[in-house]
Structure I
Amino acid sequence: MLRGEEVWGIVKVCCLDIGVYCMLTRLKVSGFKNLVDVDVRFGPFTCIAGANGVGKSNLFDAIKFLSALADRPLIEAVAVIRNEGERIADVHSLFHRVGKQLAKEISFEVEMIIPEKGVDDLGQNAEASITFLRYSLVLRLREDEYLQSLGSLEIQKEELSHINIGDGPKNLLFDHKPGWRRSAIKGRRTSPFISTEGSGETRIIKRHQDGNSGRPLRLSAVNLPRTVLSVANAAESPTALLARREMQSWRLLQLEPSALRKPDEYNAPSKLGEDGAHLAATLFHLAKFGYGQSKNGKDNRSIESKIYSRVANRLAELINDVHDITIDQDERRELLTLQVTDKYRTTYPARSLSDGTLRFLALAVIEQDPQTQGLLCLEEPENGIHPERIPAMLKLLQEIATDTTEPIGFDNPLRQVLVNTHSPAVVTQVLADSLLLAELKESIRNGSVFKRVTFSGLSNTWRTNLSEKTGTISKGNLIAYLNPILKPEEGNTTSKKQRVADRPDFQPYLPMFHK
């Protein structure tokens, strides 16, 4: 039987051999909900701020929808977005609406770094001929007679093409070292992997072979039930398969305290669920099977204690009196329970921990898991975190993301983090070049006025200096974040009640705007 460190050695080698490095670098969307002519570039860490209801979550939905389209039939992908207990998805709800008029099409274009190696659904190995790709998809609403009230989707265009290595610097605008770029972008290509020709009822989608030899597979686009990318395999289209794998890896984490608190059975999955399920099992397997070996393969301390110590030290940045983190093994009931011990040697099971502590703990475990890679999306990660501890949360999120000053490798996985927020405490402390501000702006099209969401960056950052599509945040629009305490309403002299912020003894500590 293999020892734990021997098993982890195999896992580590497999993880490296598979080459699960991937990243979403640009997303263009139009016609999806209130996303019209949106063009957003992403770095390793991106924070999107905006008021409630402006469309921050719609951007996440667009990413989630594209991920589902790479894995499921069209109508099932819609159901993933409308996951509200509905038996049948209403396709119309995805299309941009102005009054009673729906947009005719939804278009997507993504630029992404894909894994160099991987496996298909049958376990066959695949190797990409190039790792920097552009994928385009245009969907049209079709009113079927038998589904007239719900509608269905048809593919107008689907294309997968390469981005040359020489074009890397002008397409990767965020700050990075050449060594990082060379480790991420590999291979060459001169022709597309998927293309569309013709129009109307005669349009054809072609899937080309990687070797540029052989006749392409020709498919009528009219009645395709799913994207061509979603059925790619290792034998005929390995690069398209790995593009599919990249898009499938995009995860929207919605960490639910109820899921995080639950103990796990011994045979539970060892990967953290999108709702935070299997936290105990994930940490247990990480600690049991390694990640902490020195480069020469020897370990001076127990690998298990190293993992627990790293997670405990990270949690101590949030809670001062953390001494230790362990997994209790209940042999009789075959249950794994996460426990935190404080400096007074009092032990607390996961069910006793606060919501914010559990979410932070889950992210600390993700940081230690080299197999968790690709894009991670989180909504309002500051929920449940004390304002003084938000810098610790931001530091953790930023350090989960890849370090673009070092080549990609086992100790620097290609992970990417995208969060949204409306918290002033987050906006004021996030790195300047990581911030995008989401705002609703009026536009006119075909004589109709409508509101759409726009995404702007701060001046003198790579987002605005190098991207002609990204607007610049007006300083006036950041006032609500920089000075969140509003003046009392003028003329309201009848109320005898006093806000905390209005007390004279607190006035010297408030922002200048309030004074």
Structure II
Amino acid sequence: MEKSLEAAAAAPARLAPRQGRGEALRRSLDSGLATLTARAEREAFLVVLFVIYLIGAAHNMPSQVAADTWMMLAYGREIVHHGLPSHDTLTIWAHGRPWVDQQWLGQLLTYGLFTLGGIRAVLAANVLALGAGTGLALVAARRLGGSPRTVTWLALLTFVVIALSSWTARTQSLVFALFVAVLWLLAADSRSPSRRVLLTLPLLVLWANLHGSAVLGALLIALRGGSMLLERSRPLRSRLPIAAALLSSPVLLFASPYGFALVGYYHKLLINPAFGRYLSEWTPTRFGLVTAPFYFVGLLAVWLAGRSAVRLTMFEQGALLALFVSALMANRGVVWFMLSALVLLPAALDGVLASRWGATRYRHTNTIMALAAPVVGVVAVGLSLAHPTSWLTSGFPKTAGERVARMAAADPRVRIFANERFADWLILEHPALAGRVAFDGRFELLTPGELASISHFRGRVAGSMRVTRGYGLLVLDPATQADGHAVSALLADRSRHVRYRGRDLVVISQPSPREGSS
């Protein structure tokens, strides 16, 4: 009896710690829910805007399949089956020329996805990579001091340009998040120095094996090293070791299986006057309807550098200037400047605006929008991925490729003159065509004369049709203005015949495939 009374008396004492733990857990959950609700209210428009961006990217997946897509997959297969390439064996014009495949790791990763899940897996990864880059840029902009209002405004401007210039499925997509991460680390260090800035060095090594834009990463890291030497807030002795490491970062561009053979690659890619004359991506960025947001953001950056310079560090001003000049010099650079503007400018823009985005009268609506938008986004992306493969690759009809392969198999002497949009697609889908296609998208392997001959062919320059002599099959894109003119000129000769015609692809046969040369 006494033991029962003692047990009854001890029971509340045993229950008290459990009740205390339960109460603590409840308070923790309440606090977490309150924090999530507050953030949802504050960031609702950014969340919705980001989800719209992802839905747009997923819905436009067929347009993301382009020459660069097939190029990275075809080269990835070459690496898997034959190891890292050193000389070209895929095309006629560049056959035997040295080939430094700087993007080997990105191609290997994407080909791995292709073997596991086909083009659907590659496009899903591309949408994920695009989302990772832009999403990280939004987070970086907020963490660097930008208010939801200014980040939203700049996102509206930059997302349009980023979408138009970067939605192609290619290895470049893989490094958007790396670019933003490096820029964020450098900008944060320029405001509050920390050894964390050294994390940019291993990120650069990874970048240098994924995409040639690693040159921009090395430029930004070295720029931070230079600005660190000019700072006076700390003794030079404490700054010098880290500054020296950052300044030497360009050497890491050669941390690749190709080593210093990449010197020639970067020279051909970056200092090649023929690119600027014949390739649209390398021409200077001209003002137009599509580029108007870029010019507006560029002028805004210049204005803020003078009006709110105190909110932009020396490094940030130098980075924006360098990337803006790079974008003016070549269309390819626009996307990098717009990403950097999204990360760096919001805090400076807040400095010249009267007030921040305050509380809203529609808190519950904002919370519902912010919480519902990701669910809607996941469903929309899933529905896009559920489309059949024929929808995803609608610009590259399987029937056309098979017809070219059959005609080439019927006569081993037949060679193929294909637009670079289709060259690597044919080689990937029909490996027997390797070595029988005139050229592909590796323009750094071509001579200025060869680039000029392609440009003249598309521009219908007198005598330019001679470049197709010796090729029994021509695979061109009649939907483009350049190839459309060439197709019309070629078919004016009745000795040529259309073997396949689609909206985006035409296959033309012509006699005497052994006459002439490339």
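Work out which structure the value 42 belongs to, where percent of Cα pairs over 36 Å apart was derived from one of I, II.
II
Given 1.00 as the derived value for FRET efficiency 1/(1 + (r/R0)^6) of positions 68 and 252 (r between Cβ atoms, R0 = 30 Å, to 0.05), which of the supplied structures I, II does it correspond to?
I
One of I, II was used to compute distance in nm of label points 7 Å out along Cα→Cβ at positions 260 and 404, and the answer was 4.0. Which one was it?
II
-7000 is what came out when helix-only ellipticity at 222 nm (-39500 (n - 2.57) for each DSSP H run of 4 or more, over all residues; to 500) was calculated for one structure; which of I, II is it?
I
Can you rank I, II by mean count of other Cβ atoms within 10 Å over residues 100-107 and just name the one with the largest value?
For this comparison of mean count of other Cβ atoms within 10 Å over residues 100-107, the top structure is II.
Using Rg/Rh (Cα atoms, Kirkwood Rh), for residues 388-483 alone for the comparison, can you identify which of I, II gives the largest number?
I
Only the coordinates and a few stated rules stand behind these numbers; no lab work does. Computed from a prediction, not measured in an experiment: that's the story for all the values here. Cβ atoms are built from the backbone, for glycine too; each structure is taken alone.
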